[in-house]
Structure 1
Amino acid sequence: MFSKIHFRLITIYWIVFSRIWMALPLNIRKLLKHLKYRYDARGILHQQTLLAEIIIHHPVNIPVIVFAPCLDWNVQIFQRPQQLALAFARQGTLVFYIQPQPNFKLPSFQKIIERMYLCNVIISAFDIIPFPIIYVLTWNSGYISRFKSPRILYDYVDDIDVFYGDREQILQGHEMLTRKAEVLVVTAEKLYQDIRTMRPDALFCPNGVDYPVFEIAKQRDGFSPPADLAPVFAQGRPVIGYYGALARWFDYDLMVQVATLRPDYAFVLIGPDYDGTVRNQLLINMPNVYWLGAKTYLDLPNYLRYFDVATIPFILSDITHATSPIKLFEYMAGGKPVVVTPMLESLRYPGVMAGGDGEEFALKLDDALALRSDPVYLKTIDEVARANTWDSRAIEIMEALRDKEA
């Protein structure tokens, strides 16, 4: 998801650009349009040539999925679209992930892993692919019209109210995609129940985990804590951790209560100030709370390694009840007891402990610490993680797409 700041910058850009554009004489605007058309045409032809070379080196019947521009590949928090792109490729699909802001100084098609390409291209380059499968989200539905004869794979990942921007426009896009999608995927039980009347064929497909990436967090022997976590770890106090976006849905007030009730626990927060809600919070100024800022996706397992308990303290709302937290399965794959606020989607999984207020949440942390080495509990959460991998999600979605072809 884009942040509110991102949307504001885009809005300001287009307001300023449109005013400058309309101030130009009509003949100048026509000339600039003509030059841009000719420049784009040459670029598209070159990109189509490169794309054709990639395609001919793969089997004729290989499925092709094109990810419409959504999240930058290198965004601070590695999310569902990037994970599914990699998983589809691992499962034998040819995947093209279009950057939302293409950098034409970079290669048009950059191989990330076998069969998966990061694309700095003009969308029209994909016109040479007949009936491409187009992966699209609620908020980027406008790209569908720019593909020729697309087979729409609509991933309905969040409650509509979570998205910034023109709500009416986003809702219209959602309704269009719900009607036209060849395969409609939903990530949470609440979303599934909301949409199954209109689309009884909707596929319930929550988030997942790249299990091998996070399994390494189970081991500490032979490793050292990251430099900014080392002073906290050296205190010898239980480390209660969270990583992910720090945003309006994070329950700062709850965690102030919990940190006050458990002064002997060290609370570690990892993640970006997603929407500007962090810096004025009392929470990050508490003596036993440590905000370490954003980390890269591949750095997260080494931080998770030193958590004693992992948490998801979100404010309860329609939005969070319909949220499938990726970190839930990552925490479990890393062998960490999990304590959450009682969000309906998270409570569906064995091994999840929930506290609804500060006192109850603190007591659940105590219970979780007692389970750190409990073999039965650790086996339970490991089984949940293994059953909810991104590869298994990709297989389910591809089977649904093949069924539509039959």
Structure 2
Amino acid sequence: MSATTPQAQIPAPVDAPHPPTGVQLTPLDAVFRQDPYPVLERLRNVERVHRDEPLSRWFVTGFDEVREILRNKDLSSNMHTANPDSYTGRMRMNAQSGGMAATFNSILFQDDPQHRRLRAMVSRPFSPKAVEDLRPRIRANVVELLDTLTEARFDLVAAFAGPLPVIVIAEMLGIEPHKRATFKAWSEDITAGFFNPLRLAEQTARGASAQRALSEYLNQTLAARRQHPGTDLISDMITADEGETPLTDAEILGQTNLLLVAGNVTTSDLIANSMKALLSHPEQLAALRADPDLIGNTVEEALRYDSPVTQANRIIPADTAFRGCPMHRGESISVSLAGANRDPRANPKPDTFNIHRRDIRHQSFGGGKHLCLGAWLARVEAQEAILGLLRRFPKLSLQEQTFEYRPVPSFRGLKQLWVSRG
């Protein structure tokens, strides 16, 4: 980022309506929550780099601009470096006051060298090879869950997309099966509380209560694993060294908290969003049924078309300029992953869902050094979930044509998705 970077803004005509800003760029706004893409297109066509004064941040929607910011190693992810009144600063203050600061110790909110150290210590189980070794067990999880779907109509979110990622990550962490439903509820409440700088008092209370309960359980689990290590991921983190200083209890709890909270919620949303896209486009569904080898490309297109994570945040470490926009130390940048994925400069006909699309370009897993650690796991879970559903239910169809989404900033997930087995 420098002052010599070309200007990204396109001056609006004098009589043009004001571009969307503030809450209009969050799912707290009903229009944006239902369908954010026309709103993001309006803004991208006028200001690819937008100063969002109501929420005290820069908001970026262009693919090239988003990618450049995500790859910029100088930008910070440490929320403690943000101005208190900025978008990210408000998230930090709300998380601290609401008792949800445990996630600060995760790699999501760390800069190098600490980020590099933590990532090296916990990344091995999430490598493509390690996840591919897990694929047979994930496939078995899918089959076991499908066996429970005996009703003619069912909510795919509650009965399938929601439970599956919890089962997978709980098995990896060595969590007891009877705690899975509780973990899912904790995850939903913490995500809704932590990532919303404008959250309501009720969300704060629910998120804080869930975080206390989760932290208490994880502390007990960690103490037990130190006494009796197993073959699970928590035990691996206790014994990990990779030539580095061993992980502290707070760091292990931070990574575990992140995996249980953000990881399973986003994968649930990926599965549900993918199935909604397929069932809403019968010709694409038929193509996948005819050629299951398209599943890899299908998941990539679903990630691009309706990403479960809609934005990422960075903090400016020193005064600079980006695409002609002066930016100051401590200010927040929100990059719209959803906006970037639908940028026609990156993907022709971006509003078309096409599982045959070539050269799919999306930022749904972020980018740069903070590329999502669980990206491959999410892909494999979604692939196995979708293929499992289609094999088990050859006549699966949507039961409703109206959809309600959760009002959680940075995420896009359905509350329900009612389907019929046919």
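Rule-based calculations on the coordinates, nothing more; no lab input. All values derive from a computational prediction rather than experimental measurement. Cβ atoms are built from the backbone, for glycine too; each structure is taken alone.
Quick check: -0.48, -1.30 is what I get for log10 I(q)/I(0) by the Debye sum over Cα atoms at q = 0.08, 0.14 Å⁻¹, calculated from one of 1, 2. Which structure matches? Answer by label: 1.
Here mean count of other Cβ atoms within 10 Å over residues 150-157 was calculated and came to 24.0; which of the structures 1, 2 was it taken from?
On the way: 1: 24.0; 2: 14.8.
Only structure 1 yields this read-out.
Of the structures labelled 1, 2, one was used to calculate distance in nm of label points 7 Å out along Cα→Cβ at positions 62 and 246, giving 5.0. Name it. Of the structures listed, the value fits 2.
Output the label of whichever structure in 1, 2 has the greatest value of distance in nm of label points 7 Å out along Cα→Cβ at positions 182 and 390.
On the way: 1: 2.3; 2: 3.8.
When distance in nm of label points 7 Å out along Cα→Cβ at positions 182 and 390 is calculated for 1, 2, structure 2 comes out on top.
Looking at relative contact order in percent (Cα under 8 Å, 6 or more apart), point out which structure of 1, 2 has the largest value.
Numbers: 1: 15; 2: 27.
Answer by largest value of relative contact order in percent (Cα under 8 Å, 6 or more apart): 2.
Ranked on distance in nm of label points 7 Å out along Cα→Cβ at positions 118 and 350, which label among 1, 2 comes first with the largest value?
Values: 1: 3.9; 2: 3.1.
Of structures 1, 2, the maximum of distance in nm of label points 7 Å out along Cα→Cβ at positions 118 and 350 occurs in 1.
Given a computed value of 54, 20, 14 for Cα extents along the principal axes in Å, for residues 286-357 alone, which structure among 1, 2 does it belong to? Walk me through the numbers on the way to the answer.
Values: 1: 30, 30, 20; 2: 54, 20, 14.
The structure behind it is 2.
Can you tell which of 1, 2 yields -14500 when helix-only ellipticity at 222 nm (-39500 (n - 2.57) for each DSSP H run of 4 or more, over all residues; to 500) is derived from it? Source structure for this number: 2. Tell me which structure, out of 1, 2, gives 2.6 once distance in nm of label points 7 Å out along Cα→Cβ at positions 174 and 214 is calculated. Answer by label: 1.
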